[in-house]
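Given below, in the form of structure tokens, are the structures.
No value in this document is a laboratory result; all are computed from the given coordinates. Bear in mind the structure is a predicted one, so any value in this text is a computation, not a measurement. Cβ atoms are built from the backbone, for glycine too; each structure is taken alone.
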Structure 1
Amino acid sequence: MNVSLTPDLERQIEERVASGRYGSPSEVMREALHLLFRYDEERAHGIELLNERIDEGLAQLDRGEGVPGDEARRLVVKGR
């Protein structure tokens, strides 16, 4: 696999290898990709949780458990 990088990205990779933290540009790229994939998974999980909370809120509204907007704002301001 060949990957084209901008000159700035190449420079940043070279700096990290020169710092001694990484042994090669490949190590930098592997760690970068590992972090990207972990970020993507965590983001997807966060979106899933948010959708669950939205569904829960909508179900509460369907059951008549909603709070009028002005009351909700007061609760938020009080920190409840």
Structure 2
Amino acid sequence: MTLLVLACLWVIAGTLVSMLPMRHQYAPGIALLLLSPVLIWLIGRDFGVLPAALAVLGLVSMFRNPLRYFARRLRGERPEIPK
């Protein structure tokens, strides 16, 4: 599989996960979030900095709430988890 196919599958998986009820999004969402740095690094290695930067912007856009949650946890706060 080429890198572009993997990136497209990641986007499709992210879209499918977003359609799940909130309580079922956690495990696949965390898996996608953990996979993203590797995928973005591979995109940057093969295609350059600009496509990698665009991928980072897309990641931050898709995962803005989980990233906010983890940033608050790192600061020592106890944010509320949506139901």
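Points worth noting:
- Test item: distance in nm of label points 7 Å out along Cα→Cβ at positions 6 and 38 calculated as 2.5, pick one of 1, 2: 1
- Value 10.0, calculated as mean projected area of the Cα convex hull in nm², assigned to which of 1, 2: 1
- Which of 1, 2 yields 6.0 [distance in nm of label points 7 Å out along Cα→Cβ at positions 14 and 62, calculated]: 1
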